[in-house]
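Multiple structures are listed underneath, in structure tokens.
Derivation of every value follows stated rules applied to the coordinates shown; laboratory data play no part. Predicted, not measured: the structure shown is a model, and the values here were computed from it. Cβ atoms are built from the backbone, for glycine too; each structure is taken alone.
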Structure I
Amino acid sequence: MKNIPQLKKHYLEVVVPALMQSRGYTNPHQLPRILKVVLNTGISSGADKTVIAESQRDLSSIAGQKAVLTKSRKDIANFKLRAGQTVGATVTLRADNMWFFLTRLLVVALPAIRDFRGVPTKFDGNGNYNLGVTDYSIFPEISLETTKRTMGLDISVVTSAGSDEEGRELLKLLGFPFRRIETAATAAKTSTAA
């Protein structure tokens, strides 16, 4: 029997009925779902081969599949960039790999952030969510002994939701710890009053 990811099971058993009830969908194909998760990291244009190899190795170990190096398309003199030079690494996760990564992100990585108060609630207008992580050593796959420098990571969760509200509700039901808007407003009021 195939091992079903825990978060996918939660989506099918809890999130789907909750969305059907709250949004009033009559057809299960109307439900928003996660299509893919894209991980990106940038590499300095002046980086040597070992840094590029380490970045690709680290991103591959976080994602669970091989990262692809991205190259620049044209010359940009101000950035000292040549066409064909390696500028980053990317991985696109789909199906079970996507669900396993999201489980590790929500259960292991995000709680490991010091003074974590939730993730921002900004969406792109089409129901897709982007999250920036300043240091990817929060993932347990990264060994601090072998990593010589810290790098950031961009996580894009692409959904089939038609609006930001629909996408936010989907991700909130999946367990994304969004910041509360009320607490941010009260914090701003207390800081201006002091």
Structure II
Amino acid sequence: MERELGRRPDPNRREELLLAVVDYLLDQGIHRTSLRPLAAALATSTYTFVYHFGSKEDLVVEALGAIADRHARAIGRLGEEPTFNDLVHGYWRWSVEVDRLRTARVATDARSLVRTQPDLYRPFVETLQSDLTLAIRSALARAGHGSADAEMVVAALTGTLQELAALGDSASASATVERLLVLVD
């Protein structure tokens, strides 16, 4: 006699959950993320997360990876060989208008957590930074600037985004980006 097993898992459910978790983290941040409030917010159970992802840490790593992929795609959509000004303006516009500073907020959270949980958050922070640095370095090289300026530009952009996310002074932040462009040019 054959024993009947429970329903087979929906293969699309894991991807749906991951996308919902990404949206949740982008909206709520990653500080104090725990499975119970996350499950309640997404109308599921903690068991469902553990079943599909193994652990909270594995879930967070995958969600941060998905956020990093979104960030890389946004940079890629700025063009194959954008000018330095077009790249910075496009990245700024995406960060502020399209993404609504959500990735900047998550990156800020992750940076603050690197010290206590480096294995979990450092790869995410490094990926975001290296994706932007590579794009800036290429645009600067095409404009005849040294690649060392790329790290300075990324630090300035990252810091300005963090300040904007924290303080909300968009006029001051946008003016800072414009001054940065003048200084580097």
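Taking distance in nm of label points 7 Å out along Cα→Cβ at positions 57 and 169 as the criterion, the highest value among I, II goes to I. From which structure (I, II) was mean projected area of the Cα convex hull in nm², for residues 113-152 alone calculated, if the value obtained is 3.8? Computed on structure I.
If helix-only ellipticity at 222 nm (-39500 (n - 2.57) for each DSSP H run of 4 or more, over all residues; to 500) computes to -9500, which of I, II did it come from? Derived from the structure labelled I. Where does the value 18.7 come from, among I, II, when Kirkwood radius over Cα pairs in Å is the thing being computed? Going through each structure in turn, the value belongs to I. From which structure (I, II) was distance in nm of label points 7 Å out along Cα→Cβ at positions 17 and 137 calculated, if the value obtained is 4.4? Computing distance in nm of label points 7 Å out along Cα→Cβ at positions 17 and 137 on every structure in I, II gives 4.4 only for I. In terms of Cα Rg over 2.2 N^0.38 Å, for residues 33-104 alone, the structure with the greatest value among I, II is II. One of I, II was used to calculate relative contact order in percent (Cα under 8 Å, 6 or more apart), giving 19; which? Derived from II, not from the others. Each of I, II could give FRET efficiency 1/(1 + (r/R0)^6) of positions 49 and 129 (r between Cβ atoms, R0 = 35 Å, to 0.05), but the derived value 0.80 comes from II.
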